[in-house]
Structure I
């Protein structure tokens, strides 16, 4: 879901040229769900292999990662770790949404209404443990770095950016701002434009005239993944007024588990990493072929040509990095 800050945040743009030679950290679960929604057949169903297993996520990771490397970026994928128990309400709501969408999809299919089939199919997205493991396996084969957070992926992404080990977080949500990410880029994996939506935490705080602690409180009032309904009657603008007028003490008692939710954002559980964990490696071309073509029925010719392109891009990046280390 992500916190609903869209109407309060003014966005600017950043060009492909400005991103050249930058490291970015990708909120993997967020972006992979995008792939599951967008990489689909005409009837709205996701790509599948001959065994009926969904492969849209692998398609997105493979080809979009290569696209990012072509842009001069070094992508680092960050996966969620153990979800906090307070997130279970949100997860249950998502399960209900998927079940309802399935029922509506079957009705639309019976009526041969392709438009509605596409609409409801996109709401049936589900990422299981095996798919996540396979996404990580594919990234290993590609030589592309990935980490698993101790808790939320956005928190780990924010930490990497705060430490200066990457330029920005890539996500469709704004949650990483609550964890202190200095910069967030949106739509980078779903857009073919030359510019992407770009948010800087400093600009957000300056424009709203609040600090990060108040940003967290405002988000809790609106509703987060840990208290999805927020406080009744408080939208983004009213919530902003509450924190700016120092009225949080008035509303905090209405928020179940308020202190615990604050702690999630203030003291997230993170995984330790070394800078060497964030580096590219030469891809295993035979391994990529086996996984995508032999196991998941991808186009042989396209995988071969794209794998060769990947190898060339990584080789160039590694050569550039080696050269820079001399200066």
Structure II
């Protein structure tokens, strides 16, 4: 990837396999790829790939006839323009690998004070949180519609043809367009094909629609706390004398890494109600999400904890991951 224009060939670098369908002038027709946190190859399918190639050839014929106009080429960006990436790769005689681009771009953003964790750490939102499941061999044909998607009128058998006004042909296209949505947005607009009609649909975005499990990404900038909690109900918060709008959570899982690295001494059933004296956040609904969004990997924090009815302070050191470099 040393000499590749990563500004043009932009995508979520943590995909298992990713194709660009383009012409000799490097006009990109569509993308093929995509994944979610449950599986690296869920959306990779020979039937859907064949369908994408057929659609790509159809667009190419339109391009040759003057019926398809390419979008403006993005500003060029080369790997050598990212100092943190250069330090770990070419400066040491190493290759620039795709996953390193994604990781070290964020490291550079963190250094520069411009890292937006909502959009640059929590990449590629999961369409299943909208209630959409695709009939994967058929491309963007909806197999199941539930939740917010169902309320908006999306039906099984509908084919998604535009997302936020952008034509989409594959799951790769759809996920890339979804990833571009402002994390503060309340709605997204889809155009679907139903029978011979095109219908516009507006889906109301659920709370924290952008959240995905980051574990498989092994991000350097993701502060690992190695515990999971379940948000307390308002009634339980009241019983415990906690802020009804706070992010207090009951610890439900502790990764063995926490003990191995001596990161904290939390126990199952502990209530974590504050981080560095803060117990409420506009975005986070759990203490571990607050840690991810508002602290830096490697920071040492002070937790407010209730254990068997007794309030206490506890030290937690976040782990900073190191990719194979």
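Where a number appears in this text, it was derived from the coordinates with a stated rule and is not lab data. Treat the numbers as computed from the prediction; the structure is a model and nothing was measured. Cβ atoms are built from the backbone, for glycine too; each structure is taken alone.
A few points about this structure:
- Structure (I, II) behind the derived value 13.8 of mean count of other Cβ atoms within 10 Å over residues 178-185: II
- When helix-only ellipticity at 222 nm (-39500 (n - 2.57) for each DSSP H run of 4 or more, over all residues; to 500) is computed across structures I, II, the figure -14500 traces back to I.
- Looking across I, II, the calculation of FRET efficiency 1/(1 + (r/R0)^6) of positions 58 and 266 (r between Cβ atoms, R0 = 41 Å, to 0.05) that yields 0.70 traces back to I.
- Across the set I, II, relative contact order in percent (Cα under 8 Å, 6 or more apart) reaches its highest value in structure I.
- If P(r) over Cα pairs in 20 Å bins from 0, in percent is computed and equals 29, 57, 14, 0, the structure in I, II: I
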